[in-house]
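These are the structures, in structure tokens.
What follows is calculated from the coordinates using simple rules that are stated; it is not laboratory data. All values reported here derive from a predicted model rather than from experimental measurement. Cβ atoms are built from the backbone, for glycine too; each structure is taken alone.
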Structure 1
Amino acid sequence: MSIPTEQIGSIPRPRELLDGIADFAAGAINQEALDALTTQAVRDSIRLLEETGSPVITDGEQSKPSFATYPVHGLPNIAPDGIKIHFSDGHVRQLPRLTSGPFRYQTYAQQYLIKAQKYARVPVKQAVIAASALSLLYPQDGIADYPKEDFLDDLVNEAEADIRRCLDQGAHCVQVDFTEGRLSVKLDPTRNLLKNFIKLNNRVLERFTAEERKKIGVHTCPGADKDSTHSADVDYSELLPDLFELKAGNFYIALASEKDRRRVLKIIKEHSKPEQRIFIGVIDPINPHIETPEEVKLQILEAAKFIPAERFGTTDDCGFSPFGDDTTRSRQIAVEKITNRVLGTALAAKALGL
């Protein structure tokens with residue numbers, strides 16, 4: 001396909017896996033039984049995603065408890081009462097809190113990639129969480145004998161290792177999830193928090209060569225959980241100029257859900273850099289409407305007026321189930337939406353003579 005197209009990451013887990021996770025938490029099944037259910041969900045997800053015609057797939061993030069906390073899930077030095085993230089419908093997600101140092105990952109995303117590559121027949125991309133998101137685990141009142149500076153040094157080392165392991169494992173690309181970027185402007189309208197996030201993430205990205213960064217991307221969206229968002233009311237003009245200062249080769253930008261896409265495309269045209277490929281969102285995961293291939297095509301033709309074809313790609317605005325317990329959207333609808341993104345991208349490429 002002459003226009004690259006990739007999904008963001010997750011699709012909803014099958015009911016069998018969700019029930020198994022609940023049974024495991026209740027002590028009704030053991031780890032071996034849960035692992036078998038997870039493996040089956042990964043195999044089924046890869047089969048479904050390959051059937052969409054996608055040239056690049058993920059494992060559907062079937063094994064991740066959430067896109068944000070997979071590295072620290074199960075660590076002994078975290079508590080559940082961290083920062084709360086409020087969504088527009090009133091529900092809340094809460095991050096864990098680091099209780100002591102040193103900070104180390106319990107799980108690297110490489111393990112998900114290894115499992116997916118066993119079953120996939122097309123290239124596999126891997127999503128990782130941004131260092132900036134995990135920086136929120138450090139408590140505001142600090143940790144005795146573990147200064148924040150030491151924590152950030154450890155965090156940067158671990159975030160680099162997470163990306164590098166995936167690249168070394170042969171990932172088609174590595175996507176850094178940075179949903180907290182837009183949220184940071186809501187939390188701090190001065191944008192100092194955003195700028196600090198950018199600096200921290202660049203400390204990680206600067207450790208990779210220019211060639212390696214061509215395979216590293218950054219994803220931004222206003223959150224997508226249970227049909228609601230956490231920062232859609234933040235104007236993209238407050239985020240995008242700083243976002244493009246990140247030293248990544250690819251940018252995955254939620255756009256299908258925006259009310260004024262042309263305005264956002266103008267901002268992208270003005271502030272993105274020639275070496276950066278822009279994957280625009282043409283599918284809205286939290287909208288139950290299934291976009292048709294023709295609707296996708298029209299969004300792409302609109303974007304092509306602002307972004308050169310050689311720097312263009314398509315994606316979904318967000319994962320379909322970034323948190324493992326979100327069952328708002330069905331697997332079938334997610335697959336239909338992804339299929340129509342692939343078809344619509346091909347139609348647009350033909351219309352553009354690519």
Structure 2
Amino acid sequence: MTIPTEPIGSIPRSDGLDGAEAVRDTIERLQATGSPVVTDGEQTKPSFLTYPIQGVPNLSADGIVIPFADGHHRQLPALTSGPFRYKTHAEEYLRVAQRYASGPVKQAVVAPSALSLLYPPSGIPGYSREQFIDDLVNEAEADIRGCLDAGAHVVQLDFEEGRLALKLDPSGQVLRDFIQLNNQVLSRFTEAERARIGIYSGPGADQDSSHSLDVDYDGLLPQLFRLTVGNFYLQLASEPDPDRVLAVIADQLPPGTRVFVGVTDPIDPRVETAEEVRDRVLQAARHIPVDRLGTCDDAGFAPFADDRSTSRETAFAKIGARVEGTRLAAAELGVGS
């Protein structure tokens with residue numbers, strides 16, 4: 001038995017690399033860190049959220065605004081007419097990455113709950129929200145299934161909107177609706193397939209800022225753990241009181257699932273040492289059984305293509321520290337490397 005460790009997804013872009021060359025370089029550098037699982041670093045995605053709809057004609061630019069703590073914002077597009085269809089499926093990114101990887105490849109996909117925000121509150125004449133949700137569920141299922149069938153090590157649904165939902169609606173109804181929608185998609189997969197599906201949740205990480213770090217995990221985790229997946233990836237390194245969060249995780253984590261806890265903080269420009277990562281893993285192991293524990297980064301390093309707030313070199317250095325620190329902790333706990 002080992003303690004698994006995985007990246008969340010994105011790696012900062014390099015001005016000198018394009019397309020497949022950037023994917024190849026990213027995978028080679030991830031493998032050079034000793035990372036047992038790699039991604040394509042989202043080198044050719046416009047963003048973790050909008051990749052399926054880039055270039056779709058029935059969208060306008062005036063969708064929901066996501067504010068970040070430092071004052072900048074991201075704005076989603078809005079659907080203007082039906083039907084809703086993906087233009088690009090994540091399987092396309094996965095198959096390119098598999099050409100260059102010598103081991104398991106993980107693929108991140110956008111959660112259907114995020115794309116549900118594209119439907120305008122005022123509605124669309126001739127295309128009801130119910131019709132939209134049916135189309136969205138079908139497209140999201142196809143996105144996940146394509147990656148599973150193509151041999152992804154795991155498919156990770158990016159669910160940053162979960163914590164944000166509690167900030168926008170403290171009653172929790174929006175979050176409950178998100179969970180229900182995501183589970184509607186997940187119900188189409190077998191138990192064995194769901195063991196290869198995970199959910200990532202964090203408070204946002206864009207241009208060295210977050211959108212919902214001030215929202216307490218206490219309100220999120222009981223709902224988050226209702227999602228029927230085999231793996232959970234949770235931001236933790238940037239939490240002010242990790243032990244308190246770990247206690248909640250230990251109390252709420254569903255049977256038969258694994259939790260990957262964040263042990264490096266992409267927003268912090270300082271590169272963690274392997275020893276710091278080791279200590280964070282050992283801290284987590286005091287709460288969570290080792291056979292149900294994994295490690296990850298708190299977030300992707302550049303979830304939007306134009307985010308250059310973290311350098312490529314810093315990202316790989318942090319990943320190297322995560323891999324080595326996890327190995328040191330595993331050795332100390334007597335569970336291999």
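The table for this structure:
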{"read-out": "Origin of the value 0.40, where FRET efficiency 1/(1 + (r/R0)^6) of positions 136 and 272 (r between Cβ atoms, R0 = 35 Å, to 0.05) was derived from one of 1, 2", "value": "2"}
{"read-out": "Of the structures 1, 2, the one that 4.7 was derived from, the read-out being distance in nm of label points 7 Å out along Cα→Cβ at positions 128 and 280", "value": "2"}
{"read-out": "With mean projected area of the Cα convex hull in nm², for residues 176-255 alone derived as 5.9, matching label from 1, 2", "value": "2"}
